[in-house]
Every structure is written in C-alpha cells, then in structure tokens.
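Derivation of every value follows stated rules applied to the coordinates shown; laboratory data play no part. Here the structure is a predicted model, which means the values were calculated and not measured. Cβ atoms are built from the backbone, for glycine too; each structure is taken alone.
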Structure 1
Amino acid sequence: MMNRDPQDTEDLSDNKLSAYRIFFAVLSGVLLFLSFPKFGLGFVAWFALVPLFIALKDVESVWRSLLLGWIAGMTTCVGILYWITHVVVNFGNLPLYMGIVLMLLLAFYLSLYTALFATGIVCLRKWVPLYLSAPILWMCLEYVKSKAFTGFPWENLGYSQFNNLFFIQIADVVGVFGLSFLIVLLNTTFYFFIREQLKKSFALAAVVFLLWAGVYAYGVQRITQINEILKDAQGMEVSLVQGNISQSIKWNINHQKETINIYEELSLRQPPAAGGLVVWPETAVPFHFQDDTDLQRQVKDIPVKTKNWFVFGSTSYQGRGGNTDYYNSAYLLTPRGDIQGRYDKVHLVPYGEYVPLKTVFPFIGRLAEGIGDFGEGKGFHPLEMGERKIGVMICYEGILPEAGRMYKNAKAELLVNITNDAWFGRTSAPYQHLSMTIFRAVETRLYLVRAANTGISAIVHPTGKIIAKTGIFHKDVIHGRIKYIQLPTIYAKFGDWPVGAGFLCLAVFFLRGFRRRGK
C-alpha cells in the first residue's frame, strides 16, 4: 500500500477549509442582498457580514482574502442587480446572453470593492482591531464606489434601513455612509460574541449598545421635533399623476395624443386646490415641449384649468455651433400656463442617456436608443415657484445625496423627483429606487414628492416616512398636502464629513502598520 505524502494531507485539509470559507462568503452575500427590496429585510444587514468575517478568520494570504471578498460581493451584486439583464435585453435590443454578460461585468467590477474590504481587514488585523478597521474600510470604499468614474451609489448598505424610521434620522448628521459605518460596527460586535473572548465581547457590546441607543434616542427626539414644527407650517396641496404609459409605445408618434389625453384626464379628475402643484413624471410629454404645436397648447391649458403650478418632464434641445444638443428636462409652468423655468438633468446614466466609448464599442449605442444621447445640465439650481423654490431631481438623481444637499443649501423648500421606471419591469429595481430616494427627505428635512410613469409614485415626509404611494403598472393619482420648513441639518452643511474622518483614520492605520513592519 502506497504511503500518503504528509504534504498531500495538508493540501486536502486546506481544500476542505477553502470550501468552508467559500460557503460563508456566499452566505454573507446572500444575507446582504436579502437586506434590500424586494425582500427588504433590513435587520438582516445587522449581521450579514458576520459569515464573511468567519470566512476570513486566520486567513493571511492577500489573494485568498481578495477571492473570498469578491465571492461575497459577486453574490450580493447579482442578487441586487439582476434586473439590468431585463433592461438591456428588452430595451437595448441585445440577446439574452449579452444581457447576462453585461450584468455580470458590472457585478464583477462592483465586487472588487468587497474584495478590497476583505483584504484590508486581513492586512490591518495585526495592528488594528476589527471593530475599527471594518466599519471605516467599508464606509470609505463605499464612498469611492459611489464617486469613481461616473459613480454607482446604488443600494449602499445604509439604504437597507429605509423602513427603520427611528434609526435613519441620524442621516441628517452623518449621511448614508455614516449609517453604513454603524451597521458594519454592529456586525463586528456580533462576530466578537461568536469568536472572541467573553470579556472583550461584553465591553464592545456595551459601547455599541450605548451608541445605538443614542442613535435611536436621537431619532425619537428628531421626529417629535419635526412634527411639532410642521403643525404651524404653511403648505399646499399636490397631485402626483402616474400615467402608466408602456415603454413600447411611449416614443411612438402615433400615440402622443393618446398619452397626453391620459395624463390630462387624470390631472383634471380631482386637482389640488388653487395654487397647488400638479406633477407628471419624467418625459411624460413625449415630444419637444418647446415646439409650438397643438399638443404643446393642450399641455399649457392644464395649469390654467386647474389653477395650479405644473411640473412635468420632456425632452428639450438647443443649437450650438451648427449642432443640436438634446436634454432630459423638467418644465415648471405657472397657473396661467406660462413657462416659469426649466431644469436640465445634470447626472446622466451611462448607456441609458449617453454612451461612453461609443466609437470603441459601437453595438453598445443601441442601449441609449430608447431615450437618446443627452447633454448635461448646468447644475442643481432650484426653480422658483412664486415665493417658493423647488428642487427637481430627474430619475437617477434621486439617489444622489449631493443633489438634495445643493438644493437645500440653495434654499429649496420642496424636493420633486420625476422618473420613468418602466424600464425595470416588475423586477426589484422600482422598489430599490424608491428606498434610496427616501433618504433625500431625511438629509434635508424637506418634503419630497415623486411622480413615476409606471410607479412607484409617493409623498415622503421630512422624517422619511412614506405618507402615500402607488403600486406599479397601473394608472393612478396621489393627492396629498405638503408643508414648507427650513430646518438646518449638519449633513446639508458639511456633507460626508464622516468619510473624510474615515480616510484620515485609514492613513494613520496604514502608516502605523508600515512603521511596525519596518521595525
């Protein structure tokens, strides 16, 4: 009988260990995507990273930690972003296999941040405890992901708590990245209870418990304060119109009149009291509104008939040096039907509203055919609605904290989000989109109203509470009342200051590590 080499036994043991680690990395990824809509199990995020910490225990190899982090990230991203395949196949005219490949490529890129997170933990563990390194690393990497290239802040970890009303109030101080820090910190506490010494675990748990108790106490106090201020605040009635126009006919010239008739009928059914606001979704007017046509005049008559202010989405254009620039725009009309202002979308969606690398990858240009190749607007400047200012965010801009901050600092008193989520079908994406937009109300302490072509339309309270909302894929109108308040917030004034502090801490951590290694 042949004797087995001891090295072979060691390799087999290592393979078993690797399978064990991979299982926990995948489990962590599954728990993370379950934290977000449609599932929306926000409390799961509180311990979703614990399996990844278990998988990384005693790992010293940089490559192994990268792989484990990447596996967890890939599982998460595919679970959250599977809907991208639906979009590019149904509206980009690409074959199914290409839609899957493009979704996986995006997931691959985003998973690199989780991989770097895992590697950072392993590299820092000798001189920085996990309860410091993990929350700071996650927060800083999440920030980089949200800003790098064109940025992709979709479903950052803090957004998982969108329906945890008391917890998210602290977002007006630390923003969504600060919430992510707190969630990862709690994860490390649970991990310590499982793996570390009892005395250390209780000490950490006591500190984290006091911190979270303070966050919840702040939430209770802030909600009470805001509700008290709103009692005597002035306001107005609003109507949010959801036309439910199919994307397959939206840009068909033969259906333009029918589309406007649907929106008109819904708007006139039960309009707000005089001086209120009617809001239609992004590109609800499926032609260039600035052109003098019968359809333009029909749209202009709506605020006259209702005696309301009127916001709606339309494409627009402007000549420049012999060329024509097109914009994804929002118009504001007065109750007399006059154009009061226009906002051009600033943050465009790559391969949805403009096409980077079109000359390198010509086939990708088909992804933008449904809307066009748009130019960028000049900035987040409020529209003046009489004595009031409103900040308009078109589609994807609703998930950008900087958009809400800029409007708040420019004295806007109402945030208006118009979107067309028909692209997403009945996937998780419409629910995810709304869950992120809610935070703009909390960060700025302003009412937010949201009109979506196929849903979800909603009125959001300054505390982040959804006062009213629609379902998806049916015609509907939301009627409600919003109020104006100007309550300063630390986040609006100073932005993502916790991230700046986090990068400073990381610099100190790594400098300390290099010095120790040098010695």
Structure 2
Amino acid sequence: MSAETAKKESKGSGPLSHREIMAILSGLMVGMLLAALDQTIVSTALKTIVVDLNGLNHYTWVVTAYLLTSTASTPLYGKISDLYGRRPVFQFAIVTFLIGSFLAGIAHTMTQLIIFRALQGLGAGGLMALTFVIIGDIVSPRERGRYQGYFGGVWGLSSVAGPLLGGFFSDHHKILGITGWRWIFYINLPFGIAALVITTASLHIPKIKREHKIDYTGALLMVLAVSALLMGVSVYGPQNGWTNSKTIIALVAAVVLTVAFCLQELRASEPILPMYLFRNHTFSLTSTLAFIIGAGMFGAIVMLPLYLQLVKGNTATQSGLKLIPFMLGIVSMSIMSGKLISKHGHYKRYPIIGLVLMTVGIALMGTMSESTPFWTLSIYAILIGGGVGLCMQTIVIALQNAVDFKDMGVSTSANTFFRSVGATIGVAIFGTIYASKLSHYLPKNLAHLAATNPQALAGFNKSAQAAVSNNPALLNNYAPALKATFLHSDVQAFHIVFFAAAPITAIGFVLALFLRELPLRSGAAHHAAKEEAAGEMLG
C-alpha cells in the first residue's frame, strides 16, 4: 500500500488518484473476467464433458447448478459486504470460485462435477456483484464513465473467449497430459491467484464498524425462490414442457416464495433487499432494464454460435472467433459512451440509443438465411454488441447516482441479480422457442421433400434422423436435398427466435424513455455522501 493510500485510509477521507483506481480496477477486472467466462465457456464443451463422464441424463445440471448458486447469492453478497467490508467478502468469493474450479477439474463423475460447479457459482455471484459495488465506492458517477470501457472490454472479451476457449479445449483430447476439457476449469487458477494478490495489495477501502444483523429468514426465502424459478425455466420447462406438473409446481412455488420473501423484508430490521428501494424510480426502472438487457445479450451470445454451428457448419472454435464483431461493438460503445458521460454529464440518451441498436440488430438476425455472408452477420452482431455497450454500464451509473450511499452495495448487486435472472430466463425461453419451432418445421419440410423428391430420403429413417439430431455433420452422408431441408428448417426456427426477442428489447427502449436524468455526483459530492453514510453507520 502506498503512503498516500495509507494516509487516506487512516483518515477515511480523500478521493483516490487515477493510478490507485487503476490498481484496484486491475484486480476487479480479473475477478469479473473469471465469472463472466464461466457463463459461456462450459456450454461449447458440454457434449465432450458428458460423454467423458457418461452423464448425458444430467448434462443440463452442469450449467443449471452454476446458474442457481451464482444468481441466488448475488444479492446476498451486496448486503454482506455492506456489513463486513468489501475486500474480505470479495476475496472470499475469489477463493470459493478457485476451490470450485480446482475440484471441478478433478471431478470423475457427473454428480461430483455438478456439486463443484455449484460451488464455483457461489463464488461467481460475489465476483459479478461486488465488482460494480466497489467501483461505486471509489469512483464518483460523473467520473466513472472514463473507466466504463474497461468493464465493457471484459464483457466483450468473455463473450468471445468463452466459446472460443471452450471449443479449443474440448477439441483437444489431451493438453500437457491432462484431458482437454478439464483445462476449462484449471485455467481459472492462475488468474484467480493474480486477482487475490492484486486486491490484497491495492484494495484498501476503509471499513466502517457497526452493529449488524443478517436476515437469515429473508436470505433463505430468496435462495429458495430463485432456485424454484430457475428450476422451472431452465430444467423442467425445457425438458418436460411448460404445462408439465413439475414445471407448474416449480413456477407456482417461485411466486409463493417471492411473496413470502417480500413480506419478510418488510418486517425485517435489516433486510437483505430493502423494499423501500423499489419506491426509487431509478432503481425500479434500471432493474427492469437490466433484466431485458440480460435476456437480449445472452440470447444473442447463445443463439448466434448455435446458428453458425448448425447452419454454417462451423466448429465450436470457429463460431467463437466469429463473435469478435459482437465484442468490438460492446467495447467501442462502452468506451465512447463512458467518455461522453464523463465529459458532458448526460447519460439518459445512451440506453435509449443502445436499446434501439439491440432491437434493430436482433430483428435483422431474423432475416438470416443459409447463404447469409459473414460480413452481413458481422454488421448485425456489431449493432447488438454496440447496443449492449451503450446500455449495460450506463444504467449502473444511473442507479448508483440515484440511491443513498448506504444502499450502494445492495442496490448494485440487485441490478446484477436482475440481469442474471433475465439472462437465464431469456436463454431458456429462446431455446424452447427454437426447439418447438424446429419440431414444427422439420416434419413439415421432410413431408414436402418426400412428396416432391422421394429419392433424397433413400436410407433415411427414424433412427438416422435421431442420429443426425445429435450430430448434424452426419447430414453430409445423405443427399444434398435432404441436408438443405434440415438447414432450412433450422433457419426457419431461428427466424422465430429472433423475431420473438426483438419485441422484448423494444419494450426496454420504451421504458428507457422514462429514465430520469439526475445531475451526476462529482468527486467532492460523492465523497461527501460517503462520509455522511459513514457517520450514520457509526452513529
């Protein structure tokens, strides 16, 4: 710790210099990159993993276990860090994530892998939430724009590197004598250790001692409500159907538990998520926007590589590389909007423009065909990525500028929570729409082919169709007309997915019009608010 930082910490006063902020930022970005990567890196290697561990019947749980614990724990981290301090809680999240990563890498059964992925997710929830909380602590809303591009870069990098690395590791049987897919988890270890070292050296936010009491009942109800919701939308709905009794029971349980949680928070002396925050116009609006942006962003991240692999025949590695335009859109617009916000102090226009770009980009994706060139797809991806870059960090700045400093942790982590829930529900719903429409179009198109060109179906039966569904590359063994029928059915299903997604982001655009633009707090006002919050806590 520098003498300047030590002096400020001991006094509890004085804003940090740009150099000190960048030192803290480096550790936060590494931690955030780990959590963001693990949202996408496993999906491309999932088929290889389940074959190796002989766990096809439980493969969805590898992803779902991570989502459950990371999403459910996100709001808790904000509150706990308010009580016990940012650095120890952030470092606890890093250590938990690293232990989960190491154990997942040595897992020998699907049950072990699912348990260790849940442990990973428990750490990831803190990494995602506390990164934005800590930045809200050390940088004023007016000055935060200049640092916004760094976080946009992390999101952009993870959106490309996740599928790319997942594909690379799963495509290699052995790397340095270790099974290729296990490196998906081992690669986290050096980066996590680096994040620990950096945050130990640089992250010195004054701790405010105060009496505290954790609302354990509220925490339990929140975890159960989120778990029931994610079970319904991510597991039972896609697997068993949305009218299945298990799906309905899970979703009803989620509603009942959510109501019970809200009632508990209204009477708790120190609630996990204070209900009075929802009376804050900006908090309620940015929470809804976070949900919509999460659904749109992750829907694009998941569906675009799927289109490239199924329709264009790209490998997992190639489809990851072709997400680079999406990353360029996020990074460029994050940097540009951040600099303009710091310069002019206006932020409302950027989510509005961003949601227009996302809506147009997603709608244009709905026009893609089997022959759409990559340069055209790149333009659509840049539009969606640019929209995300304009929106995601900007709504966090608007939120943190509009809440009291004492609520910074819980409100920021709540925003991350709503984005994660939106992403999970969006991916589940878009995946269900795709599967449903494919099951509608494919039999119809095969029947048309049988009537017009029966020779193309020679040697193709129900068992062959099942094999092709699991491995589309087998289509090359059949007549070109049959392959064209499958590809066209895929394209038709993707059209419906993207046309269903566009109205969601269009609703976000309408909501963004109602965002209130408050004057952004400068460094002096931000520091004064921090001191006032510290005085209230001590008092």
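With respect to distance in nm of label points 7 Å out along Cα→Cβ at positions 322 and 450, the largest value across structures 1, 2 is given by 1. Have a look at 1, 2 and say which one yields 1.8 for distance in nm of label points 7 Å out along Cα→Cβ at positions 114 and 506, as calculated. Label of the source structure: 1. The maximum of distance in nm of label points 7 Å out along Cα→Cβ at positions 26 and 434 over structures 1, 2, that is, the highest value, falls on 2. In this comparison of 1, 2, the computed figure 24.8 for mean projected area of the Cα convex hull in nm² is attributed to 2. Can you say which of 1, 2 returns 1.9 when distance in nm of label points 7 Å out along Cα→Cβ at positions 402 and 426 is computed? Only one of 1, 2 returns 1.9 for distance in nm of label points 7 Å out along Cα→Cβ at positions 402 and 426, namely 2. Here helix-only ellipticity at 222 nm (-39500 (n - 2.57) for each DSSP H run of 4 or more, over all residues; to 500) was derived from just one of the structures 1, 2, and that gives -26500; the source is 2.
Look at distance in nm of label points 7 Å out along Cα→Cβ at positions 34 and 482 for each of 1, 2: the largest one is in 2. When Rg and Dmax of the Cα atoms in Å, for residues 378-473 alone is computed across structures 1, 2, the figure 12.7, 40 traces back to 1.
A value of 16 for relative contact order in percent (Cα under 8 Å, 6 or more apart), calculated from one of 1, 2, originates in structure 1.
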